[in-house]
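In what follows, structures are represented as structure tokens.
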Structure 1
Amino acid sequence: MKSDPSVTIVVLNWNGWQDTAACVRSLFNLKYERFNVVVCDNGSTDGSLDELLNAFSADHLNLVILKDPAMNPVSSPFQERLITLIDNRSNLGFAGGNNVGMRYAMQAWDPDFYWVLNNDTEVDPLALRELLDEFRRMPGVGICGSKLVYWHGRSEVQALGGGIHNRVFCTTRELKPGAKDIVSSDMSGRGPELDYVSGASMLVSRRLVEDVGLMEERYFLYFEELDWAERARKKGFQLGYADSSVVYHKEGATIGTNARTPKARSVVSEFYGVRSRILFTSRFYPLFLPTLYLALLVAVIRRFQRSQPDRAKMILGLMLRPTRRL
């Protein structure tokens, strides 16, 4: 691998320009030179495009605004510390929105790596370099994750790279959540323990994108990372984890998701969480659909017990027709 591979960082914004601006500002403190940034706006209704334009202009950044991703790219982007702001015009979902950015970068600059970052993150200055170092140490890796640390409580780990998938009930759990030692957990290189790399921070190689393809867009929200990991393994790629790559995550700032308080999940979060569990299991582990549906029936009963009949009916509706959207 070249000593200084090129990286396009893709950040997806939806009604969260303040988080996105803070995320991008942190990127320009990275101790790495050869990268550029693509920010894709997923049809925001809060004036995000104008606000981001103002914020980036105030920071004196090299900004290019694209109303159409087919427009001609800027040359030599990795020396100019460039930000490209793309208007997706509508909400394409997590995969669809990020894919616009990766597809544009692929055609415009053909970078060696794509770093998909949640907009509600801020990065440690060494985060990118440590991710790239993990690829050097483990040539078989196709997707590598960071140590995710809670932004509001920076002494507590959210996840070491990603998480584990329970096939029987199609549930996921993050690896080592709540750990207090964020300095060193001695886990680098132990990607095989992961079933997926968290979408909050995924460094993906160009070779994986060429061999496996971009993220699957049918989910709209959730399970895109797990789908990508499943397809990657079938093509012989490994998952990696860089212990010294630290990314601070606000977690669920956009859509109202918080693993610590599941009862407070938004309707949107719960809807797409259930929907994606069904779609993923149907695609990769159809033999476990009966146990998944049993778990969902239990969830329906609990929603009635919590005096949430609308949510109970929502889950039942998804069990009958999981392809529908909000």
Structure 2
Amino acid sequence: MEMTQTNSDLLFLLAACCGLLVIATLIGEVLRARLHKTHANLTVETYLTRVHSWWGMVFLFSIALLLGPVGIITLFAFCSLAALREFLTLTTKTNADHWSLIASFYLILPLQYVLIWWGAVGLFSTLIPIYAFLLLPILSVLRGGEGADKNFLARISETQWGLMICVFCASYIPALVTLDIPDYGDRAPLLIAYLVFVIQMGDLMEYFAGRRIGKRKVAPAVSPKTREGIACGAALAAGLGLLLTWMTPFSPLASMAMAVMAYMVGVGGSLVLAAIKSDRGIKNWGHLIPGQGGFVDQLDSVVFAAPVFFHVTRHYYGG
């Protein structure tokens, strides 16, 4: 791997993240050593499980960024595959949907990422919301069989939603490496790190602030998120946007605005997926990541923000 300025910056970010995780791990171990086996101790154990999971996720994400476009696209293709499996496992299906499911996993998903690799913006922007949207119900109708018309609209809509969230929206994260931004060179992987970091840290701030000072819930039926917590998350996102301007092609003010925009769209995505989980009567989408739920749980905020972030960046900064 050639050591470019971009790779040096990515290694610096990896070192900084590892430093934060070391501190978080030490705090958890000290608390565990001091507490007896009580409810508080169980809380610490949950906290440590999440920190240990973050070690693995940061390592994989960093390796993918350092490998460049191939590593990034490959990583998110597998994430989309796992997320789509989690999503569709919780939906209603019949034998009539067999062909549409095969097309979703083995045709549409890989083709979406191949188009991103080619940089075909016009095609990867329309493959799922137009062509897959029209193809899937046709396949289910042609497959037919007994009960093929039962809950037809709901069944097809669930598959389309799964593709939109888990494949289409998620694919816009690696699609950032295809942007041709004047005077930005090969630094697009830093833009991915910027987007993920700003949203995840904003979510973390919202979580803690919402439980400390939050009083007014924004969607009490589906989520504990509060206006106060979201405001604190947006403030942190703005601050991080300013601090991390060097990672982006944006001016300091524009970086703050982009960070807040991405965070707020992400909040909306988190609320939507929380409503879907509430409708299905589940707490987490899956259990592949210890202490963190499934891939959909980890991607909810980022995947909603990614398409908006991509197109705004492309419109104002693309060549």
Identity of the structure behind 140 (criterion: volume of the Cα convex hull per residue in Å³, calculated), options 1, 2: 2
query: Which of 1, 2 yields -23000 for helix-only ellipticity at 222 nm (-39500 (n - 2.57) for each DSSP H run of 4 or more, over all residues; to 500), as computed?
result: 2
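Only the coordinates and a few stated rules stand behind these numbers; no lab work does. Since this is a predicted model, take the numbers as computed values, not measurements.
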